[in-house]
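Structures incoming, each one as structure tokens.
Derivation of every value follows stated rules applied to the coordinates shown; laboratory data play no part. No experiment lies behind these values; they were computed from the predicted model shown. Cβ atoms are built from the backbone, for glycine too; each structure is taken alone.
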Structure P
Amino acid sequence: MSPAAGYVADSADAREREVMRVLADVADPEIPVLSIVDLGIVRHVKWDEHGRLHVGLTPTYSGCPATEVIRESVRRALNEAGYTDVVLEEVLSPAWSTDWITPEGRRKLQAFGIAPPHAPANDARSPKVVACPRCGSRDTQQISEFGSTPCKAHYRCRSCLEPFDSFKCL
């Protein structure tokens with residue numbers, strides 16, 4: 001590889017990292033302690049042959065009411081950072097999975113009082129035990145299949161008696 005080719009690749013990587021830094025400041029409207037990067041819904045950042053920026057976003061589930069708010073927040077953040085020629089692409093396949101939540105995102109969920117997903121989404125053998133994000137007890141009970149949003153279930157801790165939401169494994 002020639003030095004020029006390496007420079008172009010390094011330059012492209014630097015541009016992608018900069019856009020990801022901008023996107024890391026875009027909060028999820030339903031769980032504002034998480035960024036859309038923490039949530040794992042940013043699928044790609046790339047430029048086409050005409051120099052136009054493309055950002056791929058995957059909704060957490062089909063029909064998620066926050067999708068349009070997220071798109072507008074992304075567009076606003078990118079515009080404010082000087083990226084005005086942007087194509088936002090909805091990427092539906094593969095579908096979003098809770099496996100894509102970053103370790104930092106999981107830590108933030110727990111600190112916020114929401115139990116992060118407890119197992120890989122595709123692990124059907126995993127017991128559905130949800131630890132309380134407040135006291136850590138595994139003696140919990142699901143109260144409702146749906147919590148504050150459709151992607152969460154509502155639980156109660158039998159040890160500290162606190163109610164909490166838990167991200168469903170999707």
Structure Q
Amino acid sequence: MPRPTQGEFSPYFGKYIHLAEGDDAKQVIENSVLPLQEFLASLPSEKAHFSYAEGKWTLSQLLQHMIDTERVFAYRAMAISRGEKQPLPGFDENEYADNATAANRTLTDLANEMLLVRQTTLLLYRNMTDEGLYRMGTASQNPVNANAIAFILTGHVIHHENLIKERYL
């Protein structure tokens with residue numbers, strides 16, 4: 001299965017697709033689980049409420065954002081692969097963050113949830129047919145397929161891991 005090509009995703013998501021290594025959507029997600037587990041385990045609990053600048057999310061809020069985004073994108077992949085004809089809406093990441101409970105959670109709890117969500121995404125993709133993987137749909141007013149979403153959601157996590165290493169640790 002090839003990497004996503006132009007027309008299978010919004011150009012905005014190219015930065016995430018670029019970060020995901022490999023050519024097979026299912027393998028890209030599979031290969032991300034252990035590195036994600038190791039990264040999450042390395043996060044120091046004392047940094048949970050740290051923000052690198054005024055108005056920026058805390059580390060806990062950033063992990064919650066990663067969880068929320070993974071769920072939204074996995075839902076999009078499932079819906080599109082199953083033939084959903086209705087355009088799928090975008091979401092306001094800041095509104096989600098404002099209404100989440102990350103401030104009341106431990107990093108361990110958030111890390112465990114992120115890993116479980118990634119594992120359920122992997123199970124979703126393992127059972128997706130090739131036809132479903134390449135079926136086109138619309139999300140956030142842009143064409144996309146489940147193949148591209150696998151690379152997007154993997155690259156999204158890598159993007160935030162890099163930000164955490166650079167700005168939070």
Structure R
Amino acid sequence: MNTLDLLAGTGNDQHTLRKALGRFATGVTVITTRTQQGSFEGVTANSFAAVSLEPPLVLWSLRSAARSLPGFLASNCFAINVLSKEQAHISRHFATPKVDKFDGMDFGLGVDGCPIFDRSLAIFECRTDNRVEAGDHVILIGRVVRAHYCDGMPLVFAGGQYGTHAVLSEAES
């Protein structure tokens with residue numbers, strides 16, 4: 001077993017910490033915004049979480065050094081597209097640096113003009129409620145103004161690889 005003891009101050013091994021965090025399976029999202037200049041920004045993220053049902057709040061985080069951060073900070077809205085297993089290509093596309101990530105992509109526009117992807121398992125259209133600087137990331141909290149969902153298999157990320165959800169039998173659970 002690989003161990004990193006941060007509490008004892010024995011070191012800051014980012015590789016071991018990243019590997020340990022990778023053991024937590026997450027869903028995969030592409031988060032988009034429309035900048036004040038009318039251009040689009042989009043990033044693949046697995047740092048999405050629900051915060052509150054009343055009021056309806058969700059959060060996600062973005063690296064402080066990300067090229068797209070200024071666009072997200074200046075905008076007052078974003079859309080969280082929860083991807084299905086058939087949308088792994090969208091995740092890979094938005095995880096790769098490109099000049100215009102939306103060139104050649106098929107998308108619609110949400111209530112505030114943020115790009116949304118058809119066939120996403122869920123879409124949360126949000127207005128930015130708060131921003132919190134935390135370590136080397138900025139946490140963006142959004143108030144959900146519209147949510148959509150459909151049935152399907154989620155795209156999952158764990159251990160540095162894409163996968164999907166498998167339901168356990170009654171004997172396994």
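Miscellaneous remarks
- Which entry (P, Q, R) yields the derived value 0.96 for Rg/Rh (Cα atoms, Kirkwood Rh), for residues 64-135 alone: R
- Distance in nm of label points 7 Å out along Cα→Cβ at positions 96 and 128 - structure with the largest value, from P, Q, R: R
- For distance in nm of label points 7 Å out along Cα→Cβ at positions 144 and 160 computed as 3.4, the structure of P, Q, R it came from: R
- Identity of the structure behind -9000 (criterion: helix-only ellipticity at 222 nm (-39500 (n - 2.57) for each DSSP H run of 4 or more, over all residues; to 500), calculated), options P, Q, R: P
- When Cα Rg over 2.2 N^0.38 Å is calculated for each of structures P, Q, R, structure P gives the greatest result.
- Highest-scoring entry among P, Q, R, by relative contact order in percent (Cα under 8 Å, 6 or more apart), is Q.
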